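Enquirer: Just below sit the structures, each encoded as structure tokens.
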Structure I
Amino acid sequence: MKIASWNVNSIKARLDHVKTWLTDNEPDVLLLQELKGLEFPADEIEALGYETAAVPQKAYNGVAAICKKPFTIIAEKLPGFEDDEQARYIEIEMDGVRVIGIYAPNGNPVDTDKFTYKLKWLNHLKDHLIELKQKEIPVVLGGDFNIIPEDIDCHDPKAWKDDALFRPESRQLWRSMVNIGYYDAYRIVNAGVPEYTFWDYQAGAWPQNKGIRIDHFLLSPQAADKMVNCTIDKTPRGFEKPSDHTPIIVEIAL
């Protein structure tokens, strides 16, 4: 099973990119984040041979799952945080695997309620992951976590030290999810490799490779045991009018 995650930074602006990438890569599941709008082009994507489910929001946020096979929607709100008004979560089941797509809050500025909301959201996510692990459910959790886990995941740690993505509180919540038994898929096969999934539009960040790694897959032990590979596909970041993120892909042997 090939599962990919991509923050497209507007499905309306990036629909052609998504269709091209689906055709070229043929993933079993593509998780999308930051749809930015209530309209989701299900017909155009389904014409390529996929089934879709979207959790949209006017102007902001929004997540979707695009699947090659029939699937069951488990949740469209983060369990335990169902009163959250923002569209940031989708959980499906396909071929016995629980696939979760998230768009975690950014959290900036850190001296506002936005950072408090970020930490609250991530704590609810951690609680749900504990529950799923106790049930021994194979879990593949992918998306834009808006967390830079370690110094190696950032081109310039000093420049990011006060940002919500790199604050100790955010990184501690990442470590807590790893410590309860989930595995950073990219680091399983790419230990010590400084690679990124996001490059800002400003100041030549992309051509100078001044990026950060904030798009991740976390795998439960049952999924990690069957992982074949995890890669970052930089190609779409070089497209004309690209998203500032690029896809990350994990492959699981069922």
Structure II
Amino acid sequence: MNPILISAVALALMMLGIVLGALIQQRLPERHLSSDSKEVVKLSMGIMGTLAALVLGLLVASAHSSYAAREGEVRQLTAQVILLDTLLEQYGDGAQSVRATLRRAVPQVAERIWREGQSTTLQSEPFKAAAEGEAFYRQIQQLQPSNETQRDIKERLLQVTTDTAQARFLLFSHLGSTIPLPFLSVLFFWLLVLFAGFAVLAHPNGTTLASLLICALSVSGAIFLILELDEPFSGLMTISSEPLQHALPPI
């Protein structure tokens, strides 16, 4: 979902609600604008406003949880890459070519992760491992330990490599929006009705229109931030790829 487009749609619907409310107010008979009628409308709007606030809160919590989870998965992947390089360094001279392959593979994997996060087409395609990543795993399998220490390190390398691959698969499976479209649809309907109700109750003047406009901008801004949080690999709040890409120093 495009955060700017969706938040602009929300703003347009709220402005439409204001216009509809003002038109309804002009055409309503006086008896429909009595104090009792206004009280009922206020109570109804209060309930709807509470529901809208609950949905907004739920969306904020969901988007923040998704963002934090993806950030944690990237950090885990970075830590495992560093651990792999440390183990290879401990292995000795026989692992220098494997360390070089690891340094070629990491930037490519990082670039693909962020590219997948920005493309719905790539997210819908089956996962395909990078050629450098497969070459790295084959080189780990082909290591020939010459002593017990190297045998233990090779076993750890195979285990950490498997864990790293699982972290990569998990990150891929979690790509895409976590905000259900029906939630947004219902929320937008409530916002339309709410702002129409505000306009019905208020006498049209510069102060009320300015207040309603500021409120509409604030709500659409909140929706924009929620959608930005829900897309951690693109937009204003992108998770940085620098720690992963530069996790390993030159050999």
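Values quoted throughout were computed directly from the atomic coordinates according to the rules given, and no laboratory measurement underlies them. Being a predicted model, the structure only gives us computed values, none of them experimental. Cβ atoms are built from the backbone, for glycine too; each structure is taken alone.
Enquirer: One of I, II was used to calculate semi-axes √(5λ) of the Cα gyration tensor in Å, for residues 20-99 alone, giving 66, 12, 4; which?
Expert: This figure was derived from II.
Enquirer: Which of I, II yields 19 for relative contact order in percent (Cα under 8 Å, 6 or more apart), as computed?
Expert: Going through each structure in turn, the value belongs to I.
Enquirer: Compare distance in nm of label points 7 Å out along Cα→Cβ at positions 92 and 188 across structures I, II and report the one with the greatest value.
Expert: Numbers: I: 2.1; II: 6.5.
When distance in nm of label points 7 Å out along Cα→Cβ at positions 92 and 188 is calculated for I, II, structure II comes out on top.
Enquirer: If mean count of other Cβ atoms within 10 Å over residues 140-147 comes out at 26.5 when worked out from the coordinates, which of I, II was used? Before the final figure, lay out each step's value.
Expert: On the way: I: 26.5; II: 12.4.
Of the options listed, only I reproduces it.
Enquirer: Using the calculated result 3.5 for distance in nm of label points 7 Å out along Cα→Cβ at positions 12 and 28, pick out the matching structure from I, II.
Expert: Values: I: 3.5; II: 2.7.
Only structure I yields this read-out.
Enquirer: Separate question: Comparing mean count of other Cβ atoms within 10 Å over residues 180-187 across I, II, which is largest?
Expert: Numbers: I: 20.1; II: 13.5.
Structure I gives the largest value of mean count of other Cβ atoms within 10 Å over residues 180-187 among I, II.
Enquirer: Ok, one more. From I, II, which structure was mean count of other Cβ atoms within 10 Å over residues 124-131 = 17.5 calculated on?
Expert: That value comes from structure I.
Enquirer: Also, quick follow-up: So distance in nm of label points 7 Å out along Cα→Cβ at positions 108 and 212, computed for just one structure, reads 5.9; which one of I, II is that?
Expert: Traced to structure II.
Enquirer: Now for a separate question. With helix-only ellipticity at 222 nm (-39500 (n - 2.57) for each DSSP H run of 4 or more, over all residues; to 500) derived from the coordinates and found to be -27000, which of I, II does the value describe? Walk me through the numbers before you get to the answer.
Expert: Numbers: I: -7500; II: -27000.
Checking each candidate, the match is II.
Enquirer: When semi-axes √(5λ) of the Cα gyration tensor in Å is computed for each of I, II, which one produces 58, 14, 13?
Expert: II
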